[in-house]
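Peer 1: Dropping the structures in below, format is structure tokens.
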Structure 1
Amino acid sequence: MAGSNLACLFLRPRPGSEIAAVGVVGGTGLAGMRLTDRLPYFVSGVAYPDVCVLGPAVLAEGAIGVRLAGFFGLDWGEESGELVRRGDAKD
């Protein structure tokens, strides 16, 4: 997946811990990082999947801007998880 305007949120287990996780918020390029400013990931009751990649169209058109979303498998693998990629993104 390429682009200089994508926002990414994901969660992974912290190495060496049975219960802790690491949350990652990042962007590809300045536009992608600015897009993360609009995501309410510190609001109580907001739920995101294990991994979520968003394009700028999410601001105006909602779900159309979601490029990838889903959950890792029980072993935290991609292949064993349920990830959906959107191939016809508009932005």
Structure 2
Amino acid sequence: MLLCMRTTLDIHDDLLIRAKKRAADTRQTLTAVVEEALRLALQPNQRKGHKPFKLRTFKGDGVRPGIDISNTAALTAFLESEKDASYRH
């Protein structure tokens, strides 16, 4: 046996108009549209289109001698000089 509870909600006019339009467009009842929206909203941390991913990491040789990674200006200058050198080859 399926139990349903009646309730009264205050819904902003624009939102209700959109929900009624969705119901008409999909040939569903307004109740079905609201229930579907609630089910989607109450799913535990599963956003549409977002899939969990594993961050790939690589073991490197560390920082080159003479490079201060806390000095962003010097690091940027070094990287730019490396890029310029690669264009020359």
Structure 3
Amino acid sequence: MKKKQDIITFKVDGDLFEAIKDIPNRSEFIRGAIISALGVLCPLCNGSGILTPNQKHHWDEFAINHSIRRCKDCDESVLFCQMDGK
């Protein structure tokens, strides 16, 4: 037996609507975008872009011995452990 699908609706601003209005299967496109985004969420904020006060406290403790630097190979931001010395 096929599982019943749930329906989720959401509002978009005019610019986003104009950008996606002509996509042939918007639902499939949006599902794919969400699934893709879930695979690359920040593990700390879960994609919200905002840390809770407790998460900020833990980050501050972590940042004592870590920094964010650019990777020499791919030029992306990476966490660097100052204790490793690499």
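Where a number appears in this text, it was derived from the coordinates with a stated rule and is not lab data. Since the structure is predicted, the reported quantities are computational estimates derived from the model, not experimental observations. Cβ atoms are built from the backbone, for glycine too; each structure is taken alone.
Peer 1: Quick check: -15500 is what I get for helix-only ellipticity at 222 nm (-39500 (n - 2.57) for each DSSP H run of 4 or more, over all residues; to 500), calculated from one of 1, 2, 3. Which structure matches?
Peer 2: On the way: 1: -3500; 2: -15500; 3: -10500.
Structure of origin is 2.
Peer 1: So, one more: Hey, Cα Rg over 2.2 N^0.38 Å derived from one of 1, 2, 3 reads 2.33; which structure? Walk me through the numbers on the way to the answer.
Peer 2: Numbers: 1: 1.11; 2: 2.33; 3: 1.62.
Going label by label, the one that fits is 2.
Peer 1: Comparing FRET efficiency 1/(1 + (r/R0)^6) of positions 9 and 65 (r between Cβ atoms, R0 = 41 Å, to 0.05) across 1, 2, 3, which structure shows the greatest value? Intermediate results must be reported in sequence, preceding the final value.
Peer 2: Details: 1: 1.00; 2: 0.05; 3: 0.35.
The structure with the largest value is 1.
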